[in-house]
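These notes open a run of structures that come right after.
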Structure I
Amino acid sequence: MNSSVGVDVSKGRWLAVQLFDDASWDVDLFPTFTELWKNYQEAKWILVDIPIGLIDEGAQRACDTMARSLLGDRQFSVFQVPCRAALMADSWGEACEINRSKTGRRMSKQTYAIMPKIREVDEFLQATVEARKKILEIHPELCFWALNNSKPMEHNKKTEPGFKERLNILKKHQPKVDDILTCALAQPNWKIAKDDIVDALVGAMVGLLTQGQLTTLPDDPTLDSTGLAMQMVIPAKTYMRGEANEQ
């Protein structure tokens with residue numbers, strides 16, 4: 001049975017939503033990315049809201065720049081991605097200094113907060129090369145842009161109008177969205193944010209709706225120094241600018 005998994009970081013853990021082509025679903029929370037992989041490695045795609053493929057120095061990744069240009073007022077949801085050397089920093093101050101020396105830019109606290117998860121996925125993909133074609137980077141706001149006829153969301157996802165706006169888009173494609181949300185929020189030890197569930201859901205939905213036909217942003221993405229593509233993926237059928245490349 002075909003399935004796609006969307007993954008988001010939630011309170012330091014990995015929240016995963018799996019959607020199947022028979023409309024069944026699964027939602028779970030994992031302490032490590034390795035455990036997540038063991039559970040979902042048979043899925044068609046595992047689409048993760050985390051940077052994959054890192055610059056060593058110089059300019060920002062093309063996919064981040066392009067995503068910001070498409071997202072309008074939501075462009076600030078695309079965080080600056082650290083350079084590879086900064087991943088090993090022991091403090092925000094050290095990470096800022098390393099990043100500035102390599103790229104000319106400091107690092108935001110938001111980026112530093114997710115750096116352990118960036119490092120975790122990077123280390124996993126260095127050790128598990130066979131997973132590289134299946135585990136791909138998404139940005140939830142770019143996914144919603146694609147599912148909303150190439151229009152960015154009007155409201156911040158942390159607001160009630162923003163949550164409802166995204167929920168309405170999801171419900172057009174998955175009738176059991178409310179069941180998935182209720183199940184995840186009811187887990188007594190998870191204590192996850194509802195917008196994290198929505199972000200994981202849209203990742204799973206993008207992979208399933210397109211029947212595996214994803215495109216890359218940018219077309220012909222550059223590989224980083226370890227061979228990882230510096231790209232984001234979105235649905236092929238909704239990306240009309242001629243800058244994307246089918247996976």
Structure II
Amino acid sequence: MAYVSLISYTPDPERTIAAAARISTSPATATGLKEKMTPEAVDRLLTRLISSGHLSPFEHASFTFAIEGISRVTSHQLVRHRLASYTQQSQRYVPLKEITYITPATISAKPEWEAKYHDMVHAAHRLYREMLDAGIPAEDARYVLPNAMETKLVMTMNARELIHVCSLRLCLKAQWEIIELFEKVKAEVEKVAPRIGAELKPKCYNLGYCDEAESCGIFPTANELSKKGVIKHDGQNHRWHQNSRRDSR
């Protein structure tokens with residue numbers, strides 16, 4: 001099970017974002033703007049930035065998380081998001097004397113296959129330990145280890161990238177383990193920046209439709225709405241738009 005702890009973040013992140021947004025249109029200093037804005041003004045400004053799609057000020061607030069208890073399957077997905085910083089426990093420098101790994105619920109639900117799964121993982125780990133004992137370097141012995149092995153890492157993302165990544169990884173069509181991970185990331189952010197945390201949600205909540213081939217059921221797909229004439233596709237820009245036609249009845 002994933003464990004996530006927010007270990008560092010920009011002090012007063014929402015006020016910092018608001019001050020950064022105001023500096024482009026104000027003669028005042030960023031420090032002065034940050035000190036003078038009321039909580040209500042900060043909230044209104046962040047709402048306006050979100051609704052207008054002006055997200056660059058959100059890059060001025062960053063969050064650093066300690067992450068444990070995820071598989072290498074999920075860490076491989078995670079590091080595809082390149083506008084972030086990652087430092088991961090190395091299998092080259094850290095010999096894995098004990099075996100810790102993730103078992104998907106679909107495997108645990110079938111006792112016969114769960115037993116085979118555990119046997120395979122433990123056999124791989126035994127071979128790994130035997131190779132280490134035989135003098136094979138950990139950087140080479142690790143090749144036998146499965147993707148199920150648990151890993152630890154530190155991840156830093158700014159608020160804009162968090163909004164983007166959560167729009168993808170909180171989607172119920174995403175892989176279950178990374179959904180669980182970002183549900184916990186969201187919970188940590190909400191503790192210190194509830195307005196930002198409120199924006200960490202699947203993309204369909206902003207789009208108003210599902211852009212996947214099949215919907216999970218929360219929103220209809222774009223194709224379903226297109227058939228009803230609610231939205232139409234811009235072939236040139238490859239985007240869906242609200243249909244401007246109105247029912248005259």
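Quick notes on this structure:
- With Cα extents along the principal axes in Å derived as 49, 42, 38, matching label from I, II: I
- In this comparison of I, II, the computed figure 27 for relative contact order in percent (Cα under 8 Å, 6 or more apart) is attributed to I.
- Ranking I, II by distance in nm of label points 7 Å out along Cα→Cβ at positions 119 and 159, the structure that comes out highest: II
- Identity of the structure behind 0.30 (criterion: FRET efficiency 1/(1 + (r/R0)^6) of positions 95 and 151 (r between Cβ atoms, R0 = 30 Å, to 0.05), calculated), options I, II: I
- Parent structure of the calculated result 1.14, given that Rg/Rh (Cα atoms, Kirkwood Rh), for residues 111-190 alone is the read-out and I, II the choices: II
- Test item: distance in nm of label points 7 Å out along Cα→Cβ at positions 55 and 71 calculated as 1.7, pick one of I, II: I
Quick note: the coordinates plus some simple rules give every number you see, no bench work behind them. Small disclaimer: the values here were computed from a predicted structure and weren't measured. Cβ atoms are built from the backbone, for glycine too; each structure is taken alone.
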